[in-house]
Structure 1
Amino acid sequence: MTAAPQIVLGIPGQWPASEAIGAQILESNEALFFAGALLVDGRTGETVRVEVADPDPNLRRAFELSVSEHLSPEDLEAIENHTYLLFLITKGGSLEAARSALLLGNDLLQAGGLGIKVESSAIAHSKAGWTALSAQKTTLSIYEAFVTLLKNQESYHSCGMHNLGFPDAAVSVDVPAAEAALLLQAFLQFMILESPNFEEGSTFRQGQNTTPYYMLHMQPCTLYPEDDILFNPYGVWQLVPQ
């Protein structure tokens, strides 16, 4: 049985001292209790790890490279001048687990967080963007929070579907970039919304009549090493044009 991957959220803030973090979390939400390295959610009884780290001098650049929404110069300056970095660490591997992490991440934003970098999928969000996604309470909002599209020398591919408990997907760079992005988004969203019974050799196409068919081949994840937090233990669907 595949072990559930971890979801890790990096949340910078300008807390005056590490001792003030727990008090600000409780002040912002009386259902939460932070002690040591544990965050207890009184609403669900869930306990997750939250580690307090020193500032990361490279964090502003990381947000600039991977943020999915616009960040103002003021937002970036605040992130650059963060005093502490919280890492929320919880079990992933299902839509329910990802939804819980989405909501807990928003709780920490309301307690002084400035934005969220999803360490387990190489995507970052502004505070306003993550808060909006958490308020939507839809499956697609979970997808938008945790999944991004990337490119290497061989493929356009998704990153982060393991947070939700699904394989990632990839298509050759020979496919035009805009077509590849629309194809991968349609395929991934169809997979999480409809739970189709895809098998080796199944076919998929984005729309009707005018779009080509792609044959599906399941392969182990070779995009990242097995001990990398971005590694997908559920594999990668390769979409091959027919």
Structure 2
Amino acid sequence: MRVVAVELPARYGDPDGQLRALDRALGGLDPGPPTLAVLPELALTGYVSPRGDFDVSRFAEGLDGPLIARAASIAVAHRVALLASFVERAGDCCFNSVVLLDERGAPALHYRKRHPWIPETWATPGDLGVPTATLYDRRITVAVCYDVHFVSAEAGAVLDAVDAVLFPSAWVDDEVRDLRGELLPALAARHGCAVVNANWGDGSPAVLGQGGSRIVRGDGVTIARAPSRLGPHLVTAMLPARSPLPPPPAR
């Protein structure tokens, strides 16, 4: 299976424009093996406005809403599976959610971010656990951005059993050093699973931490990475079967 991290530049409040950008980006893929494409966190609606407004609940809709329906039609048109991130409304709650759409546009996995970041005051912590799905003979799960700091402790057994973690992010760093360069290889090597990180690109707003979408193999080696912050970029690699875990230390 081929995996593709689709790094779209940050754009707020323009889902039509982002869907068109996604359609163009996927149109640039060479025909090839079965493909799973991963979008950055809230890439279609925007994660925060250029003025610093983090309340994106105005974009909330149900799993069966028009945004996901349009994303599904793009997946079908390009014959790819697609992990799309969206603001989900369920009853009185809003969630920072993702849905995995198969190449027929049908939902194959639904996940709600378990650990909203501090400014995400609109978001309810996810209540769907850490689900898995099997796609093209590869078993996968999801963690969204801030979840990466907790997923190993909370769902280590899941990570030990999957081939890959899909990791959409709207990464923010206060330092020049990008912590993903340490966190993601360590996570992959600890559990023997690949990490597919689709991160928001340099756009509006522009903040430290954008860009750098990457695919990390299960032994912790980064095998593909976006070349610059200016996108969009398609970061692609073949997803191998999971790496064997190292033996436990001798007693």
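None of the figures in this text is laboratory data; all of them are computed from the coordinates on show. Values in this document were obtained by computation on a predicted structure and should not be read as measured data.
Compute relative contact order in percent (Cα under 8 Å, 6 or more apart) for each of 1, 2 and report the one that scores greatest.
Values: 1: 19; 2: 22.
With respect to relative contact order in percent (Cα under 8 Å, 6 or more apart), the highest-scoring structure among 1, 2 is 2.
Kindly point out which one of 1, 2 the value 83 was derived from, the read-out being volume of the Cα convex hull per residue in Å³, for residues 124-171 alone.
On the way: 1: 73; 2: 83.
Of the structures listed, the value fits 2.
If Rg/Rh (Cα atoms, Kirkwood Rh), for residues 52-99 alone computes to 1.07, which of 1, 2 did it come from? Walk me through the intermediate numbers first.
Details: 1: 1.07; 2: 1.03.
Structure of origin is 1.
Out of 1, 2, which one gives -6000 for helix-only ellipticity at 222 nm (-39500 (n - 2.57) for each DSSP H run of 4 or more, over all residues; to 500) as computed from the coordinates? It would help to have the intermediate numbers written out before the result.
Numbers: 1: -10000; 2: -6000.
Structure of origin is 2.
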